[in-house]
Each structure stands twice: as structure tokens, then as C-alpha cells.
Structure P
Amino acid sequence: MKHIKQKLFNPWMPSVILILIYCTEGYGKIAEKAAWVEESNVAMFTKLAIILWLTPFFIKHWRRSLWFLAMGVIFVIGQLTIPDGFKEEMIVTFAKYLFPIALFIFFHRLSSKGQQWRLLFKTFQAILIVNSLLIIVGFIFDLKWFYAYKWGRFGFNGLLNVSSTSTYVYIIGQMCYLLWYKVDFFKKWPTYLLIVASILMGTKGVILGLFFTFLAYFLFYSNLSMKKKKLILFVVIGFAILLFYIFFFRVGIFNEIREEEGLITSILSMRDELLLEEMLPFIKNEWNWINYLFGSYNDNLSRSQMGFIDIFYFWGLLGGLLYVYLYYKTFAIFKATPQNLYIVFALIIIIFLAGNFFENGSVAIYMLVFQKSLLLNQNSLQVKNT
């Protein structure tokens, strides 16, 4: 029994989970594009297997599971009070919301020793390098296997299955590289590979992530004088404004959306229309006072796809506040250093604009990497490269 327990809590298990999720999602993407299957469920069953692997721990430590029981009760009440509740996709969404919290709790015991997490950081870096090379190859040879979108919009994301997942993975990668390399951020070749791949991905979120990451480097890690920092800050902000003007007022799909639907709709990638035309009508027509407390809906297509708004759509006011509290308590185990606060705040801004974050089960393991990087940043951990 002791030997089994050591295997379950072995420090290399987070790396195994990371590799499994990346590879199974990559297989699913290739299988669907090659028309081997109409829809691959390999990645979903992989996450289900991980949940089953975690279950004995939460049964034994049942007090830690009371929060999940409370969230389950809220979910059941909400689903009971809407038409066509308890669809399979709603149960899956429920599991996706709780998946990151379960990972944070389960691996909390390994949070104090930086050496135990070096393998996870190395694994994440290897995945970023491989996937970035695939993005570049996909761009050069215009390979459909590595397209980020199923329609005509520009963007490549390698073996990452959907654009929302790849956006958050690369934003987390940018910020982790900054936390690992610090003053050497622009001296490491993986940084430039990541930057090129981020640009070729073509999502607003990942470009915004680059802006926040570059700004953090010059504010916290560069050895420049304050006068030069102010000059670079002015140049970076000016360049960001120029890019915003070009892409939203001159060329590309975002300019087309702005001309037809307006600037806000273009910035939010039409998520405001989902809010006004799908979510709010469902709330008006189907919700009663119980749902305002405990939320629920019966179709993921009615979501606004804006992270924090969707939390309260799924969980309601009381359930949403409880969920945000649980996520905060299990994730924010690091010290509130200026660098950590800045980076977390930047990610929160992107979540508001990009959406599909909390209910994205794949992002959970990458957020574990991010959490440990923030935690160990206070100890000045750096990842060495070969």
C-alpha cells in the first residue's frame, strides 16, 4: 500500500498528465482533420481517467471533498429548475469547472520543494518547443493539420486542438518563461521561438499576452535606467496602439467585423452578440429566482464565452461567488510579490476578453505549471536550458 501511495504522489505524475493531455488532444485534432473519425473522444476519456485516478484521494480526505459536494448540490438544483436539464454536455461542463480545483488541491502537497517541479517545467518547455516548431512548419507549408481555425481566419496552433486552449497555453508559456529566465528572458533562444509561434497563432489574446509579458520584463527585470525604461514603455505602448489601429481599422477580419458590427463586437470577437442574443434571452425566458442564486443552462452555445460572465451563468450568484472563492483559495498559494500580482492581473484581463477559460479542462494542467512557477518565483527558481 505504501508503494502504491508513493506511485500516486510521485513528483513525475504532473508531467505524465501534461504529456497525456497534449498528445491525446493532438491525436484528436489530426484524426478529425484526416477524417478518421467525425469527433474524437480520446482526450475526454483521458481526462475522465485522470479524474478517476484522483478520486481515491478525495474519498480518503473527505473533508476536502465537501466543497465539491456543495458545488454538486448547486449544480443539481440549477439543472432541476431549467427545461431539458442534465444533458451530457452539462455534466461534462460541471466536471471541467471542478477539474483545475481538484488538481490544485491534489498537488498542493508537492508545492514546497522546487526541485520536485523542475521536471514539470522541463516537460512544459519541451511541449512548447515541439508545438512551436509545428506551428512554424504549418505556416511555411500551409498545412491544414496545424490550422487554429476550421474556417478561413489566419492562425496556426500546432497540435493544440482549439484556439482558446492554444491561446492560454502560449500566454502561460510567455509568463512562465519570464518567471524562469528573469533578466535573461531575451537571451534564451526558446523565448524567440515562443514569440514567433505566438505571432503566427494570430489570436488577440496571445498578442495581448506578449504585450503584458514584454512590459513586465522592462518594469521588473531589465537593468535599464528609469529614463530608458520610460522611453521603452512609451515605444511599446505606441507600437501596441499602432497594431491596434492596423488590425481594427485597416486590414483583416477584425476590421471587417468592425465595419459591419462595430468596434466592441470586433474586439470581443462577437461575444457581445452571444451575450445579448443568446445568454440574456435564455435568462429572461427560462430563469426563476432559484436560478439567479444557482444558475444553470442547457446549451453551451448560449454562453457568452467571456470567462467570468459564464461562471455566474453556470453557477448563479451564490454558486459563482463560491466557485471564484474556491479557485482563488486553491490557486493563489504563492506570495503576493509585485511581479506575481502583475502577471496574475494581466491574465485576468485576458480572461475577461478571451473567455473559454474556467470551463476548459485542458487548460487546468497548464495552470498547474503556472501556479508552481509563481510559487517558486519567490525563491528565484530558474530553468536551465541545454
Structure Q
Amino acid sequence: MVVGLACTGCFYVDPIYRQSMLEVSYGTDSERSGHVRRDELVTVRANYQTGNAGDYHWRARFCSQLDADQLPHGCDAQPSYTGEAAGFAFVVGAKTHDLGEPTQAVDLELDAYDDHGAVTQVRGLQTLIVIAGPTLALTRSAHSYTVLGPIDLVATYGDTGAPPADITLTWAATAPGGRRFALSDETPILGSDPTSSQAAKRLVPDTAGSWKVTVTASYRTTTTEQDAMFDVAEDQPPCLVAWQPAVPPDGARLPITGPVLFQVPLVDDDLDAYPPVSPDPLFHTASFAWSILRPGASQREPLTGATGNTLAFDPGAFSPGDDLEVRVEVFDRHATKPACPDDQAVCSIPASACIQRQTWRVEVR
């Protein structure tokens, strides 16, 4: 006897199909940010987030142009690299095949199908933009751009994908007339940014004129170059900026009734100022020469050992009514005498306000 089974109201329903999704991951931080370099190996991988693995069809085409929206143009008609596995690797070509122009971008494509044969949604796929070279910035600083004055240069360099230690710096200094000139190493400056580093050099120019310093940052086959150009002047004589006590006007004399401290609290100079501008041994301090013209004397008397910025004067060695002169002159490392005649109380550099000599005419009371 045949028994028929019946199930009223029972249905068999296939599971609802949900479209698969995969995520594209990149091998380096630089690639994840969408940046690659010519002649560099790029690695990518497709990872399924939902669904099961199926077929992969990778294509990488090199492009010679990017528009304002960072979209690639001038791409090769045929891909330079293809792949059929979850992982895909290729080397960025230096030039495109069709046009022979430098590669500016990589048009990366992926067609993926899950185990149902359905097209898979892909996230994270992007056009890869070619970086021309490492990041590089060159700054300079100096108290003054003067012969024998130090000029400090700092290069800040990095790369979005490569550690700074893999970047090579090359420095070159060109003196006036095209002569090569040596730079001295300075202590590297350590920053907090792990993607960049700093290096310092010092230039001490030996002649006046136009100078140029070039630094080149190299990573594999890519380079970035920065120039610093500046004019260096001759070292000028030092200038008296302030003095005490005040100098009386022409025809008048400074009355002195007791001990007086003559002093020069401030001297301006590119390298040998007073007070000194820096503890750096390349900077010196201005020196001074004090002298006195005694009453009735025809020759000025240098005061031996008086090379500092002060002179203590005691009128006790003179008689009331004596007229005399106290003088100070300032010098830098070149020790060049003021060019004015000795009977000229104040000596200035022609066509400037730079005073190298000051004279007090005094009367003892």
C-alpha cells in the first residue's frame, strides 16, 4: 500500500542571497594614503568582509596626467600588470608605454566575483598618485650675512612611506664665481614627527658676494632639491651707539668735580658687538682704546691697559680750572683705526651715522 504524505501549508524557500563585499588593503602607509613612487614595488590584497572568496581580476595601467580633481588621463590602453589572486603586486613604471611620458598615476582596477559568480562590491580601491620625491624644506638663519659670520641651514625632510633614515641628503655650497665651498656639520635636530627628520649645516663665508646652498634629498630613484640664495656683505667697522656721561655741545665743557665713570654701554657690529651677541666662538667682543689730552699737551696720551668699555676718571690728579680731553675709540677684530684726523673730536664713517670715536672736553672744578 502506498501512503501519500501531505503537509498542508509547508513551503521550501532558498536562503536569501546577500551581495558579497571585500576590502582592498595596501602594504605601506604611503600606499594607503594613495601615494606611490616610480620604480617602487606596490602590494595590494583583496579581503572578503562578507561572502566567500571567488575570482579576482586585477589590472594596473600607468597614466601620464592628472586633472584638477586628481583623476588620471593619458593612461595606457593595455594594463602593464594583471593578477588573478587575492594578492597583487607590481612595480610602478617610470614612464607610460603608449606615450613614453613620466608616470604620474596608476589606474588600479579590480573585478571580483564571489563563489556564487556574482559581482562583488569593492571598497578601498583608489587611483595611486606618483610622488616625485621626498618632502624637503630648507631654512637659514644668521645674525647678519657678513664675511666670517656663521649662517646656519636646516633641512627638514621626510617621506609619507619611507622612514627618514632611508633618505640620503646631499649638500653643496657655491661661493661667488662658482667656487665650491665646504660646509661644516652641526648637531642634528630631533623632531617629534616620526615621518620627518632634520639635519643642520653651517656656512662661514670667506668672501662677499652672492652665495648658493643646494640640498638634495634622495630616496631610491626619486629626488627633491631645494636652494637657498643670499648675498654676503663685507664686515663693516663697529659703531658706538651709546655713551655716558652725555657729551656737551660744541664750545662747552663737561664740569667734573669728583670721580666720573666714562663708559660705552652699547656697540653695534655684525660680529664683534658689545655686549657680545652670542657665546658662539665665531663671534667676538668689541675692544676699546682710551686716551687723554692733558692740559697744555700737544700729544694725546694712550691709557695703557684701558681696553674695556669703561674708564674711571679721578680729577684729583689735576688742578681746578684744568681743561683736558677724554677720548674713546672702538675696534672690531680687524683693529682698523678711524680714518679721521686726530684733532677731530667725533669720527664717523663717511656718508653714515656710524661713530667710531667720541671725545669729551672736560673742565676740572
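Out of P, Q, choose the structure whose coordinates give percent of Cα pairs over 29 Å apart, for residues 133-316 alone equal to 47 when calculated. Walk me through the intermediate numbers first.
Working: P: 37; Q: 47.
Answer for the origin of the read-out: Q.
Work out the source of 33 here, i.e. which of P, Q gives that when percent of Cα pairs over 33 Å apart is computed.
Values: P: 33; Q: 60.
Among P, Q, the structure yielding 33 for percent of Cα pairs over 33 Å apart is P.
If helix-only ellipticity at 222 nm (-39500 (n - 2.57) for each DSSP H run of 4 or more, over all residues; to 500) computes to -22500, which of P, Q did it come from?
Derived from P, not from the others.
In terms of relative contact order in percent (Cα under 8 Å, 6 or more apart), which of structures P, Q is highest?
Checked P, Q; max of relative contact order in percent (Cα under 8 Å, 6 or more apart) sits with P.
Assuming 20.9 is mean count of other Cβ atoms within 10 Å over residues 21-28 as calculated from a single structure, say which of P, Q it is.
On the way: P: 20.9; Q: 17.2.
Derived from P, not from the others.
I have 4.8 for distance in nm of label points 7 Å out along Cα→Cβ at positions 77 and 165, calculated from one of the structures P, Q. Which structure is it?
Here the read-out was taken from Q.
If distance in nm of label points 7 Å out along Cα→Cβ at positions 53 and 357 is computed to be 2.7, which of P, Q is the source?
The read-out comes from structure P.
A value of 20.5, 62 was computed for Rg and Dmax of the Cα atoms in Å, for residues 61-236 alone; which of P, Q is the source structure?
Clearly, the read-out refers to P.
When distance in nm of label points 7 Å out along Cα→Cβ at positions 69 and 141 is computed for each of P, Q, which one produces 5.5? Please report the intermediate quantities before stating the final value.
Working: P: 5.5; Q: 4.5.
Comparing all candidates, it corresponds to P.
Just so you know, all these numbers are worked out from the coordinates, no wet-lab data involved. Because the structure is a prediction, the values reported are computed rather than measured. Cβ atoms are built from the backbone, for glycine too; each structure is taken alone.
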